[in-house]
1. Going by FRET efficiency 1/(1 + (r/R0)^6) of positions 70 and 134 (r between Cβ atoms, R0 = 35 Å, to 0.05), which of structures P, Q comes out largest?
2. Kindly point out which one of P, Q the value -0.27, -0.56, -0.75, -1.50 was derived from, the read-out being log10 I(q)/I(0) by the Debye sum over Cα atoms at q = 0.09, 0.13, 0.15, 0.22 Å⁻¹.
3. Could you figure out which one of P, Q the value 24.9 for mean count of other Cβ atoms within 10 Å over residues 6-13 was computed from?
4. Work out the source of 0.10 here, i.e. which of P, Q gives that when FRET efficiency 1/(1 + (r/R0)^6) of positions 62 and 94 (r between Cβ atoms, R0 = 25 Å, to 0.05) is computed.
5. Who wins on distance in nm of label points 7 Å out along Cα→Cβ at positions 54 and 78 among P, Q, i.e. which is largest?
6. Name the one structure among P, Q that helix-only ellipticity at 222 nm (-39500 (n - 2.57) for each DSSP H run of 4 or more, over all residues; to 500) of -15000 was derived from.
7. If volume of the Cα convex hull per residue in Å³, for residues 22-85 alone is computed to be 113, which of P, Q is the source?
8. Determine which structure produced the value 13.5 for Kirkwood radius over Cα pairs in Å, for residues 46-117 alone, calculated from the coordinates; the candidates are P, Q.
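We did not get these values from a lab; they are worked out from the coordinates using the rules stated. Keep in mind that what you see is a predicted model, and the values were worked out from it rather than measured. Cβ atoms are built from the backbone, for glycine too; each structure is taken alone.
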Structure P
Amino acid sequence: MKNYLFDTSVIVAASIAAHPHHNVARPWLAKVLSQKITGHLASHALAEIYAVLTRLPLTPALAPDFVKEFLFSEIISAFTIVDLSTKDYRDCVKIAAKLNLKGGAFYDLLHWQACLKKNINHLLTFNLKDFQRFSDMEPGPKIVVPE
């Protein structure tokens with residue numbers, strides 16, 4: 001079975017019907033839920049997903065309790081969560097400084113590090129350019145944009 005680490009962008013798109021990428025993202029989430037592929041998330045992605053979903057300018061807004069239920073029922077129960085250690089974070093800080101990464105690009109590096117840590121061979125994202133900057137590093141995952 002193929003292993004995919006999902007970037008936050010794919011989970012957010014899969015969970016919001018009005019999102020422009022929903023129709024291509026939702027089938028990927030369905031593949032994880034039906035165990036056709038193995039889905040992984042970097043642990044920090046749970047915080048990113050919660051933060052994004054609870055702040056989206058939707059009417060009505062998604063209530064924190066609703067987002068919590070979604071995370072537990074569809075994400076945490078179906079995905080393998082990849083925890084990064086203190087050493088992983090230290091290594092990422094060194095790599096980020098070497099690559100001159102700023103701001104949110106650091107979180108992309110954490111997704112990449114999660115793939116390396118667990119030998120996950122595919123990283124699923126709508127943000128191709130955000131991850132291409134890491135492709136010169138040690139052999140890492142194939143970056144896949146949902147279609």
Structure Q
Amino acid sequence: MDVPTPGAEGRRTFVVEPGHATTAFGPQEGPPGKPAAADADPGEAVDVLGTAHLLAQVEFLARESVRGQLPAGTGVVGSRSAVDHRAAAPVGTEVVVRTRLDRVDGRDLVFDGRLRRCDDDRVVATAEARLQVVDRDRFRATLDGEP
């Protein structure tokens with residue numbers, strides 16, 4: 001199966017919105033939860049870029065960076081990811097996301113991701129996203145209960 005060669009890159013910017021955030025040091029509504037620190041004052045709560053949206057940005061940009069380079073009838077789905085948080089990005093912060101196809105391991109495309117704050121260039125996070133090349137028809141069939 002022909003797959004993309006390492007080196008494909010992607011870049012985009014976005015602004016952290018409330019729907020992208022998780023609450024640090026305070027109660028949270030979605031999903032509901034209490035802070036780990038029982039002595040945390042509600043005034044300490046701050047909304048910052050959450051892991052789920054961070055990884056979604058990396059994975060979606062990685063997918064876009066190989067658009068048009070996959071065999072006909074195939075697509076990619078996320079199979080594994082890892083993230084290292086480095087600095088917080090509060091709501092309202094502009095962030096630049098960069099991805100690069102680092103290596104190809106059979107049907108797996110392994111991307112390195114990096115997110116930086118645009119205001120001071122601090123690294124918000126580094127991530128690795130593994131996308132697997134799959135046959136689209138076979139993948140959809142598994143959703144219908146077929147083996």
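1. Once FRET efficiency 1/(1 + (r/R0)^6) of positions 70 and 134 (r between Cβ atoms, R0 = 35 Å, to 0.05) is tallied for P, Q, the winner is Q.
2. Going label by label, the one that fits is P.
3. Among P, Q, the structure yielding 24.9 for mean count of other Cβ atoms within 10 Å over residues 6-13 is P.
4. Working through the options, I get structure P.
5. P
6. So the calculation was done on P.
7. Matching structure: Q.
8. Label of the originating structure: Q.
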